[in-house]
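Listed below are the structures to be examined.
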Structure P
Amino acid sequence: MLELDFTIIQWILLAACAMLVGMSKVGVPGVSMLVVPTLAIIFGGKASTGILLPMLMMADIFGVSYYHRHAEWKYLWKLMPWAAIGIGIALWVGEVVDDFWLKNIIAILVFVCIALMLWKDRRKGNNLFPDTWWFAASMGVLGGFATMIGNVAGPIFAIYLLAMHLPKNSFIGTGAWFFLILNFSKFPLHIFVWKTITWDTLTLDLLLLPGIAIGAFIGVKLVKRISDKLYRTAVIVVTALSAFLLLI
């Protein structure tokens, strides 16, 4: 049972998380990584995934509604079966480990994703990955595991799409459809298996919907004003600090 009697600070953090989720779906990369450890600190590792998932689903609709025509479906079909395997593995892990270790796993995945983001930037323009089944399989399994355990598959999926040399709109559109399908597929698993989504959690998510919409609006404006280098540096530093708090 989720009680909605949060402190003022917690409500501020929740509203900020909703705005960041909205921003992440309109072309502001990386900000959703900050949401994951913040919610895990407030609700616990496993419970936080059930809070965040409907928020992501609502934000996915914003992304797909704008970029739906730009998806490259051949890359989605390569990843989906392997992502399902990764989700299955994560589903089992979430059942056999306690919340303390689950928060540690989420923190480690966040650190791994930050490392992948930094490595991806350093290797910009250098494609080291072949377009083979084993690369799609490894990225799919790892991405499926990361998205089920902590909703942190974004950087993993981004590396795969960058390796395929997709143009900007195709990159965003393919990612939007991938996460919409994946997140809606996870929804019944959170309800019936992990039991992390209830009427109470959905009520909270609906209360945060205006924040998601505001974040999407701000994100469109923000992308045009802040330099990529400054923005990415701030996101990585704050996200790393938030993930570190999960390990304390």
Structure Q
Amino acid sequence: MIRSLSRFTCIALAAFGFGSGQASAQTDAPVIAAAADLKFAVTEIAEAFKAETGKEVKLSFGSTGNFATQIREGAPFQMFMAADESYVARLAAEGFTHDEGTLYAQGRIVVIAPHGSPLKADGSLESLKAALAAGTIAHFAIANPDHAPYGVRAMEALQHVGIWEAVEPMLVLGENVSQAAQFATSGDAQGGIIAYSLALSKKVSALGTFDLIPADWHEPLNQRMVLLKSAGPVAEEFYAYINAPAARAIMDKYGFILPGE
């Protein structure tokens, strides 16, 4: 049975820099719905945007699938940065967006193990296979595949190496990939599969070791952004800024493959 760890509170997640967050309390700042793998990268981009323009945006981080549902229900977002472009395509077809949006990055996944874990951070997942066979692993974290693209890709990678059925009873599911990273590095799980962009952050990398999983073991994480029908001029300016050199340099630092590369 797939589990979740309910004892992790919002306060604990916030202390680690995971979960939802806002860049500004300014009432006229547009709200940007951003996939959880962007937590560190887009926070830095928003800070650079403010430094250059004097304008602020509010950032809300979560799972792409949940945001898509909230947009359909009228959530006051002006821009959506999805971890899977298919969600943007569906919203565009349903008339919620200005257009079909722009590809802004391609993500990667890693296996991560906290310090002291019996699991080795091995991108081939051979260590995970061995730990499952030896019975030395009790919990393994991924994002919820029901609504988080990074969870779907983790599931695909585990299926690729033939261990999905063996690991499924031991899974703890994060509401999004940021929460999965919290679970994977907390000591309550022996490891997990999370976004490369989160593993590269100082907060997460200090907690364990990680290794890239081959990109051809899963469908690509093509990440697309789009302006929603309610978008105003500041959101439009921030949307354009994501593909500016300063923002691209930040995205590159966090391991994203960028359009044109």
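The numbers here are math on the coordinates, done by the rules we state, and not lab data. None of the values given here were measured: they were computed from a predicted structure. Cβ atoms are built from the backbone, for glycine too; each structure is taken alone.
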(request) Work out which structure the value -10500 belongs to, where helix-only ellipticity at 222 nm (-39500 (n - 2.57) for each DSSP H run of 4 or more, over all residues; to 500) was derived from one of P, Q. (result) Q
(request) Using FRET efficiency 1/(1 + (r/R0)^6) of positions 171 and 195 (r between Cβ atoms, R0 = 25 Å, to 0.05), single out the structure from P, Q with the greatest value. (result) Q
(request) Identify the structure, out of P, Q, from whose coordinates distance in nm of label points 7 Å out along Cα→Cβ at positions 107 and 139 was calculated to give 2.2. (result) Q
(message) Matching task: 39 is the computed value of relative contact order in percent (Cα under 8 Å, 6 or more apart). Pick the structure from P, Q.
(response) P
(request) Supply the structure label, taken from P, Q, corresponding to FRET efficiency 1/(1 + (r/R0)^6) of positions 35 and 75 (r between Cβ atoms, R0 = 30 Å, to 0.05) with the calculated value 0.70. (result) P
